[in-house]
Structure 1
Amino acid sequence: MMTRTTDPSIHASAVLVGTRAILIRGPSGSGKSRLAFDLIVAGSTGQIPSTTLVGDDRIHLARKDNVIVVRPAPALAGLIEIRGLGIRRCDFVDEAPVGMVVDLAADDAERVPSETALQISIEGIKIPRIPIGSGYQPLPLVIAALLTIPASLKSSIFA
């Protein structure tokens, strides 16, 4: 049950993939909602583990033990924007630990990113990160990252 709403909210989206959430950040119009919906579709077709929306547009982040958890903004819980259809209702979860961050329209996106670009620290917790430049389709990169996680890390990032 969602009880903490005093955590600061940020402009982002998040989707639960397996047991961990993908936090999707980026400027307005960069495709956060689109990537969230694309991940939900990919999960429903078996391309990646099962998926459920955590939140779209505004989410809350908080440190809980040694993980960062994401929660939907209460007023937007279960709502996602689908361009061309408007705001739609879908299944969602109240809370999920963050397992990966995707930064859309990232200034530091490279063809072969450095190791430091592939992780981010949020409240002192290091999380795998994918920086994606403007003009690149994020879904194939996120699926590639999910499918190529080393076995030694898979259980700690996504199950």
Structure 2
Amino acid sequence: MKAFLCGAALALGALATPAFAADKGSPNEAMAMVKKAVALIKSDGREKAFAAFADPANKDFHDRDLYIYVYDLNGVSLAHGTNPKMVGKNLLSMKDNEGKPLIQEMVKVVKEKGSGWVDYQWPNPVTKTVEAKSGYVERVDDILVGSGVYK
């Protein structure tokens, strides 16, 4: 009976893992959200798009732990899906918990490649703890638009 219970517990644990993973956004979902955000900026303009990104009720740009952030290429925050206090501030020199200048890295990626991924540590709005994150960023004219996934 003990072996059966252990096997049942392992099986339940295996079933729970995909459910937990479903609570987090995937890299493909983050990229799709960024592409949707870029399309909105191009079709409706920055002011309307930035308001949509900041609105937590807008499920196009707020999905579990996924949200949109926007910076100009000088590091000024133009929109942030979970922290409106960042908007308007130059965060180019901001570093994560490990000392990585994440906004500088994002700007570098979009200037050199147009789009790409940057790894860093960031507070997860769902768990409220600092976690490893990969942010996908894409350049639109003189700004970068991003979203990221917690690992």
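Coordinate-derived values only; no laboratory data. Remember, it's a predicted structure, so these values are computed and weren't measured experimentally. Cβ atoms are built from the backbone, for glycine too; each structure is taken alone.
Annotations for the structure displayed:
- Distance in nm of label points 7 Å out along Cα→Cβ at positions 23 and 39 - structure with the largest value, from 1, 2: 2
- If P(r) over Cα pairs in 10 Å bins from 0, in percent is computed and equals 11, 44, 37, 7, 0, the structure in 1, 2: 1
- Given -13000 for helix-only ellipticity at 222 nm (-39500 (n - 2.57) for each DSSP H run of 4 or more, over all residues; to 500), calculated: source structure among 1, 2: 2
- For distance in nm of label points 7 Å out along Cα→Cβ at positions 63 and 79 computed as 1.6, the structure of 1, 2 it came from: 2
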